[in-house]
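Q: What follows is a set of structures to go through.
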Structure I
Amino acid sequence: MQFDTLIINGQVVIPRHGVHRADLGLSGDRIAAVLDPGVTSQHTARTTIDASGKHVLPGLIDPHTHFGLAAGLADWETESRSAAIGGVTTVLNFLMSGEPYDAEYRATREAADRLSYIDYGLHLCPSSPTHLEEMPRYMTEYGISSYKYFTSFRGSEGHYLGIQGTDDSYLYRYLRLIGQHEGAVACIHTENIEVVWQLRKELQGAGRDDLGAWDASRPDWVEADCVHRGILFAKQTGAPLYIVHLSAALCLDEVRSARRRWRDVRVHVETCPHFLTHTSETPLKPHTLGKINPPLRHAADVEALWAGLADGTIDTVGSDHAARRKEKKTGTIWTSAAGFPGTGAILPVLLSEGLHKRGLAIERIVELTSYNPARIFGLYPRKGSLMVGADADVTIVELDLEKRCDATTFQSHADYSLYDGWTLKGWPVLTMLRGEVIMRDGRLVGRQGRALYLRRDLRPRAAAAARAG
């Protein structure tokens with residue numbers, strides 16, 4: 001048989017099936033064959049990639065990025081590059097606005113189609129009555145099946161994004177609407193901001209200006225409070241809930257408790273690489289580099305999150321990537337911008353801190369970074385798989401490769417990362433997007449103009465009726 005590309009001699013990681021010595025045959029932009037080792041002599045290919053001593057993974061899916069938040073639409077060039085360097089082949093990016101989303105959707109599509117090196121989908125953030133009215137149209141016309149509500153955008157908290165404050169009645173209407181559409185997913189940012197306002201006032205009055213003060217102003221229990229209420233509301237409305245960037249052990253306790261209590265509750269959990277490596281006590285210069293919402297927590301939370309990754313409580317790892325430059329991270333902990341880059345670091349962190357230091361299985365890492373986000377967000381089996389017929393999105397990793405990170409490692413618009421000065425063990429050495437190599441040995445070799453927008457159409461109502469029956 002004639003293939004365009006053969007990937008030979010690698011250890012192929014197939015989600016839910018383990019690690020196998022196998023060869024992959026790629027034709028066009030799809031996986032055409034998974035072959036037993038040694039039979040490739042019966043086949044020919046225009047290109048052969050020898051993956052001896054390496055592991056072959058499905059391309060990563062980063063379910064949580066904010067391209068466009070730091071440098072505008074130009075982010076689609078620099079941050080898709082950073083993603084590809086880290087083995088990411090698909091991102092799901094958040095659009096946030098107080099206005100109807102049509103104009104922003106069209107502008108984002110034009111920029112991403114032209115500039116991005118990788119495939120992409122979109123989430124929208126409803127924050128007005130008009131957004132709720134328009135959501136069914138966004139689902140059918142734009143193929144957007146996932147939405148995100150900020151419990152923290154109340155009062156004037158979201159005005160810097162042009163977003164007006166809402167309340168729990170809005171949360172209820174949002175979740176009820178999601179629950180009425182089979183295949184839709186309700187993402188939720190969980191922080192009780194009214195309590196944060198009071199704590200922040202007290203800490204500022206005491207003269208605090210340190211990374212620990214940011215954690216103290218938005219403590220784990222104000223996050224856990226909204227985790228609890230979000231799950232309760234989702235249970236009542238039938239909405240599948242996706243908790244973004246969960247940061248603390250107390251929040252995991254709420255999730256486990258709800259799953260034990262309600263067998264039919266549909267709740268998915270995401271955490272981020274920075275919550276797996278950094279705490280509010282981590283020495284950063286300046287300390288404001290570590291400002292993020294929710295905040296960096298404590299050593300016990302870090303270990304609890306690793307345990308949650310291992311035992312299945314946590315479903316995905318997303319970066320919450322925002323390519324803030326250092327100049328935006330200056331000032332006090334109260335005035336500097338929140339957010340930092342992270343998409344390129346997902347896999348190196350999971351390999352170095354997870355596989356090597358804590359024994360997290362490579363199969364589990366693939367579930368967290370490819371299989372689970374694809375299934376949750378309606379991309380499977382086209383993405384998140386190495387099965388025949390799937391897109392030929394492939395990430396080849398060298399588990400024992402060590403690199404010392406600096407400001408240039410992840411090639412983001414941001415001029416730093418949280419991992420500058422760290423030596424991480426386990427790196428992607430080749431990234432393929434739909435059969436074409438886009439990164440080789442840390443160097444971008446892909447081309448723009450190939451990115452595909454990934455519609456995620458809702459399942460037909462007949463499927464929903466059959467499921468209910």
Structure II
Amino acid sequence: MTALLWFRGHDLRLIDNEALHAAARVGPVLPVYLHAPEDEENWPLGGAARWWLNHSLASLERDLSRHGAQLLLRRTSDSVTELLRLVEETGARAIFTHRRSEPAAAAVEQTLAGVLRERGIELHLSETHTLIPLGSLRTGTGTPYRVFTPFWRGLLARGEPADPVGVPTFEVVSPTPTTEPLASLGLLDGPDWAEGLRQTWQPGEAGARCRLEDFCARAREYGQWRDRPDLHGTSALSPHLRFGEISPRQAWHAVRAAAGTGAEPWLRQLAWRDFGHHLLHHFPHTTIEPLRPAFAGFPWREDATGLRDWQRGRTGYPLVDAGMRQLWHTGWMHNRVRMVVASFLVKDLMIEWQHGTRWFWETLVDADLASNTLGWQWTAGCGADAAPYFRVFNPVSQGERFDPEATYIRRWVCELSTHNPRDAQRPWQVPLVSAQYTPPIVDHAQARQRALSAYAEVRAQVVA
């Protein structure tokens with residue numbers, strides 16, 4: 001009996017692929033990837049993620065070919081209709097794939113399950129994109145967790161994740177139905193702007209393993225250096241996890257083996273990723289609306305000029321600008337800097353957080369709807385486990401604390417590359433330096449007070 005193995009862009013690997021294992025037990029396997037941006041509704045992939053997907057699919061094609069299999073590629077406006085067409089072409093009696101947390105993707109799963117059921121065809125959904133199945137962890141009263149620390153404790157109480165599994169032996173469907181060349185999906189259409197991405201990343205399962213091995217060699221020091229953007233302190237595994245080139249339980253066990261009890265700070269970050277997916281599963285409206293209803297009327301400012309300056313890394317605050325320029329060049333940004341640039345947008349400029357989610361969605365190679373939503377609502381103070389309303393990151397003191405020699409700043413802000421650390425952190429205080437660099441677009445002290453006043457009004461309405 002033919003089994004369709006439906007890759008969906010968050011599961012692009014052969015190792016620890018439970019859907020592949022389940023399909024291999026049924027009969028000959030036909031690996032399929034359908035590019036259906038229309039199925040994503042309001043969140044089709046941004047430019048950086050499309051670049052990554054193209055190269056990850058190319059890597060998956062090569063990996064499958066080593067097992068004698070071909071990845072069937074098709075561009076479609078409706079993945080359900082295309083899958084039904086493939087069922088008719090192949091006589092398949094089952095479809096195997098991995099569950100997703102995004103609202104539009106979950107709706108596709110529900111629709112597909114219904115139409116397949118009418119035809120007596122089975123849909124099997126595996127769950128290895130998160131450490132634990134979506135919706136499986138709840139509070140003692142049966143409600144979804146909205147605070148991370150109890151969620152983390154509950155996750156730990158379940159014990160270590162299951163061990164990852166290898167690549168099974170599987171038969172392949174022959175002949176393979178008509179496929180399309182990867183280029184026909186149009187993932188790289190338009191000007192070639194991705195030189196910085198090519199210099200920085202190796203998409204695909206092999207690249208993921210290299211990143212993981214590199215991090216395991218220094219995982220014990222993660223807790224000490226993770227907040228330093230000037231150092232090689234983080235794992236940079238986020239895009240590989242986002243596209244499923246490595247599973248979270250693969251990463252968990254490898255880092256645990258490498259660092260022992262010292263692994264916990266990083267494992268906690270992996271669990272934070274799970275937390276985001278569980279929140280999106282329970283609260284799908286939060287991609288565009290605040291989790292806390294009181295923030296629906298927050299007095300955000302319309303500031304097209306400020307938004308554009310922020311996007312281009314021309315705010316006059318070196319750490320903010322360094323982060324935004326790193327993002328534009330590499331499709332990635334250090335997590336400490338992500339918090340700083342996000343705080344600057346929503347609290348210094350008081351620009352609505354949804355503008356930040358959209359920009360990150362377009363420019364991040366690790367653009368993940370669950371993590372993106374969680375991070376921006378956390379910063380804006382309107383989501384689960386939100387940052388205290390009075391926490392407004394000072395972009396200058398953050399730079400001086402976490403980039404003390406201005407190494408990171410001087411790397412990404414070329415106007416400051418030849419100046420000493422103090423001048424690079426506070427260029428407006430040095431006439432020669434300030435003449436070369438954008439003046440601050442807002443006074444941080446004044447902007448902080450403006451934000452605190454606005455947040456105080458919202459809090460007063462909640463209390464009232």
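Values in this text are rule-based calculations from the coordinates and carry no lab data. Quick caveat: nothing in here was measured; it's all calculated off a predicted structure. Cβ atoms are built from the backbone, for glycine too; each structure is taken alone.
Q: Thinking of I, II, which structure, once distance in nm of label points 7 Å out along Cα→Cβ at positions 128 and 448 is computed, gives back 4.8?
A: Details: I: 3.0; II: 4.8.
The read-out was computed on structure II.
Q: Which one of I, II has distance in nm of label points 7 Å out along Cα→Cβ at positions 216 and 400, as calculated from the coordinates, equal to 4.7? Spell out each step's value before the answer.
A: Working: I: 4.7; II: 4.2.
The value was obtained from structure I.
Q: I would also like to ask the following. To test your reading of the models, identify which of I, II gives 1.3 for distance in nm of label points 7 Å out along Cα→Cβ at positions 200 and 408 when calculated.
A: Values: I: 3.8; II: 1.3.
Computing distance in nm of label points 7 Å out along Cα→Cβ at positions 200 and 408 on every structure in I, II gives 1.3 only for II.
Q: Which structure, out of I, II, was Rg/Rh (Cα atoms, Kirkwood Rh), for residues 120-359 alone calculated from, if the result is 0.99? Please list the in-between numbers first.
A: Numbers: I: 0.95; II: 0.99.
Derived from II, not from the others.
Q: If you work out relative contact order in percent (Cα under 8 Å, 6 or more apart) for I, II, which one comes out largest?
A: Working: I: 22; II: 17.
Once relative contact order in percent (Cα under 8 Å, 6 or more apart) is tallied for I, II, the winner is I.
Q: Given structures I, II, which gives the highest value for mean count of other Cβ atoms within 10 Å over residues 88-95? Walk me through the numbers before you get to the answer.
A: Working: I: 26.5; II: 17.0.
Top value of mean count of other Cβ atoms within 10 Å over residues 88-95, among I, II, belongs to structure I.
Q: Shifting gears a bit: For mean projected area of the Cα convex hull in nm², which of the structures I, II scores highest?
A: Details: I: 20.9; II: 23.1.
Checked I, II; max of mean projected area of the Cα convex hull in nm² sits with II.
Q: Please compute mean count of other Cβ atoms within 10 Å over residues 168-175 for structures I, II and give me the label with the greatest value. Walk me through the numbers before you get to the answer.
A: Working: I: 17.0; II: 13.6.
Comparing I, II by mean count of other Cβ atoms within 10 Å over residues 168-175, the maximum is at I.
Q: -14000 is what came out when helix-only ellipticity at 222 nm (-39500 (n - 2.57) for each DSSP H run of 4 or more, over all residues; to 500) was calculated for one structure; which of I, II is it? Before the final figure, lay out the partial values.
A: Details: I: -8500; II: -14000.
Going through each structure in turn, the value belongs to II.
Q: Taking distance in nm of label points 7 Å out along Cα→Cβ at positions 80 and 240 as the quantity of interest, name the structure among I, II where it is greatest. Before the final figure, lay out the partial values.
A: Working: I: 2.6; II: 3.6.
Once distance in nm of label points 7 Å out along Cα→Cβ at positions 80 and 240 is worked out for each structure, II has the highest.
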